[in-house]
Structure 1
Amino acid sequence: MDANLEATCDALYEMACDVNDALYYQYHASMEEQYQSAYSYELKKKKYVFHSETVIQLLYKEFPLRETEADYFLLPGGPNKFEENIVIEVKHPTSNALPKPRLQLFSYLHAGPSNNNPLMSDIRYGILLMWPTQSNPTMTDDGKYAVLPNPAPKPIMELWKTTNKTTRHKFELLKKWE
């Protein structure tokens, strides 16, 4: 793996762990938005070059079917020395299921090069960042106390790459952080 890509991903994961440690014990019905806002704050504070909520067109034979939004596009520059754009999809699921969020990321990587969005023209790398599902507290045997997990579980982050530039239907897991 490219050393600049790995260093960037390691830093992204460290930021995700910091955000998670600060927010895991808070609860709100829309926690994904809270995590994403805090992550944006960290990216900006550390001077990463990124776009958030970027429109991607899903196409049928170059005919636009619908638009969707990728959570982030990380661009070269600032502390990111990797020379290619990376799409990042962030999830805070109600369960620990990974297939659907992966499909969403793969859809972005597949649609990318045929898309009108210039950030997508050569996209080959994607990151899936999953915040841990908040769990109900465990009650003590006497029922007097409720205990939350400590330390908080870590987020999961996966780095994926399309392995075929033309059909873009095959993806390789380059590294997983947890």
Structure 2
Amino acid sequence: MLAGLLAVSSCSQRQVTRINPDEQTDLSGRWNDSDDKIVAEDMIDQSIDKNWRTEFEAITGRKPVVIVGRIKNSTSEFIDPIAIIKQIESAYVNTGKVRVVATADERKGVRDEREDQQIFANEESRKKWGKEKGADFMLMGVMSSKTDEYAKEKVVAYQVDFELIDIETNEKVWMGQSKIKKHIKN
């Protein structure tokens, strides 16, 4: 009996192989990191060199400041939009065309640090209150999906909609959409 258990346990060894992070992999058919990348790149391409930015710069003489707001997941899957958000923020900052300020959660941590500095840091290095940069625009979005299923096949259609809203006027200055469709056979 012991030999049988050893034989069964030795057959079920796990093997892990490193793969290129840019390689598209789909095991389950559910949303994955490849989908995050596709949507982020699509939204960056759609948004960064559009009229909203060039018009703002012409009027104000400076780069626009963007904050990322809520990205609502209305799909039937657990999808964390953080990967998409971080890729968009990174592209905005790294192109030098758009400035990005911290999200509400990130600001809380920074403000806690600034408060600690008021007590524990020397006067020369202490950061002052009331010097935060206000955002001009808020990027918000919603992720949705529809599933069509019959027998051992299904098609899942994902749609991600983003809107850039002028914080002062509530005007939607840009809207973008990215779609992904997956055909899954069992």
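Bear in mind these aren't lab numbers, they're just calculated from the coordinates by the rules spelled out. Worth saying up front: this structure is predicted, and the values here are computed from it rather than measured. Cβ atoms are built from the backbone, for glycine too; each structure is taken alone.
When mean projected area of the Cα convex hull in nm², for residues 30-101 alone is computed for each of 1, 2, the one that comes out at 5.2 is 2.
In terms of distance in nm of label points 7 Å out along Cα→Cβ at positions 86 and 150, the structure with the greatest value among 1, 2 is 2. Match the computed value 1.14 of Rg/Rh (Cα atoms, Kirkwood Rh) to one of the structures 1, 2, and report its label. Comparing all candidates, it corresponds to 2. Among the shown structures 1, 2, from which was the value 3.2 of distance in nm of label points 7 Å out along Cα→Cβ at positions 118 and 158 calculated? It must be structure 1, since only it matches. Thinking of 1, 2, which structure, once helix-only ellipticity at 222 nm (-39500 (n - 2.57) for each DSSP H run of 4 or more, over all residues; to 500) is computed, gives back -11500? It was calculated from structure 2. Can you tell which of 1, 2 yields 0.05 when FRET efficiency 1/(1 + (r/R0)^6) of positions 38 and 126 (r between Cβ atoms, R0 = 25 Å, to 0.05) is derived from it? The correct label is 2.
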